[in-house]
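Each value in this text was obtained by applying a stated rule to the coordinates, not by laboratory testing. Everything numeric here is computed off the predicted structure, so don't read it as measured data. Cβ atoms are built from the backbone, for glycine too; each structure is taken alone.
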Structure P
Amino acid sequence: MSRRADALADRLMQGARALEQLAAGLSEAEWQVRIPGDGRKVGVIVHHVGNMYPIEVELAQVLAAGKPIAGVSWDDVHGINAKHAKEFDQVTKAQAIDFLRTNSTAAAAAIRKLSDEELDRANSVSLNSDAPLTCQFFIEDHAMRHSYHHTARIRAALKAAKLAVA
């Protein structure tokens, strides 16, 4: 096993656990708060992070195989997010946390299988203006960072809504 892949997977799991811990402590009112500038409810966002792990890891595996990520645009991502928000508008805390836990664990397991050579492979990524990115960078910028990004946005939204959590 690659120590780098193991460390990446560990960092992904740290972020997922932090989001899970935050979500678990939310009241029903906090769960329903909408994220400013986004519009999705906190609960939808928690489920969203779990929803994106398989997609993000699949794209990273494309780079690991030495192939480009082509034809995937931010409009596609926004479409996935909008459809997801409609379908899971009433997601429960238990459902979202279980989904986040299941998919983050699967994502970490897939990342742990990557070799250093695969992590170092670079090819163009349509989501990033066709920049030639390494698999490792893509994992860090998407799957790993995702939970940290949304945890911070949730905390800020709750603070703005005066429903601050520690």
Structure Q
Amino acid sequence: MKRLVPILLAFFLFGGEIMALRIESSAFQPNGKIPAKYTCDGADLSPPLRWNDPPQGTKSFALISDDPDAPMGTWVHWVLYNLPAETRSLEEGLATSETLPNGARQGMTDFRRVGYGGPCPPSGTHRYFFKLYALDTVLNLVAKATKADVERAIKGHILAQTELVGLYQRAG
């Protein structure tokens, strides 16, 4: 009941309409095929992403992209955190630097590098999750943090979360 009170309060304060956090891409539809230019078979660019306004009190965003269908367990493709609260989109082809111009930080992927690493499944069609978290804090993590570091740091600080799933299968 304790968690339900703020939700009900928001429902009545905003005229009976609760806006859920949503993320989308102009490059692919939910559960649609990720174009090759965003994969190891193309330019390996990060896809453009955008989202709606987060809940009040959001101080930063974190984004984790991973592939739960990888043969050796979930494969981490992107770790991005401390995106400023006013951010509503990420442009295509973000730099693979530890710190972005807006102050956001990028962590280590399972490719053992910083920044986005696109889909590159060894076989079959894999699902790629782009998980966005609206947080009530700015994370006290250095650059190159791992997905596990970010997941530990966001516990108890998630105001809203959403995800976009894209699919990819290599030709041949």
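Hey, FRET efficiency 1/(1 + (r/R0)^6) of positions 81 and 105 (r between Cβ atoms, R0 = 25 Å, to 0.05) derived from one of P, Q reads 1.00; which structure? Comparing all candidates, it corresponds to Q. Source structure of the calculated read-out (FRET efficiency 1/(1 + (r/R0)^6) of positions 49 and 65 (r between Cβ atoms, R0 = 30 Å, to 0.05), 1.00) within P, Q: Q. If you line up P, Q by distance in nm of label points 7 Å out along Cα→Cβ at positions 41 and 57, the top spot, with the largest value, goes to Q. Computing relative contact order in percent (Cα under 8 Å, 6 or more apart) across structures P, Q gives 40 for structure P.
Which structure, out of P, Q, was FRET efficiency 1/(1 + (r/R0)^6) of positions 121 and 137 (r between Cβ atoms, R0 = 41 Å, to 0.05) calculated from, if the result is 1.00? Label of the originating structure: P. Here helix-only ellipticity at 222 nm (-39500 (n - 2.57) for each DSSP H run of 4 or more, over all residues; to 500) was derived from just one of the structures P, Q, and that gives -3000; the source is Q.
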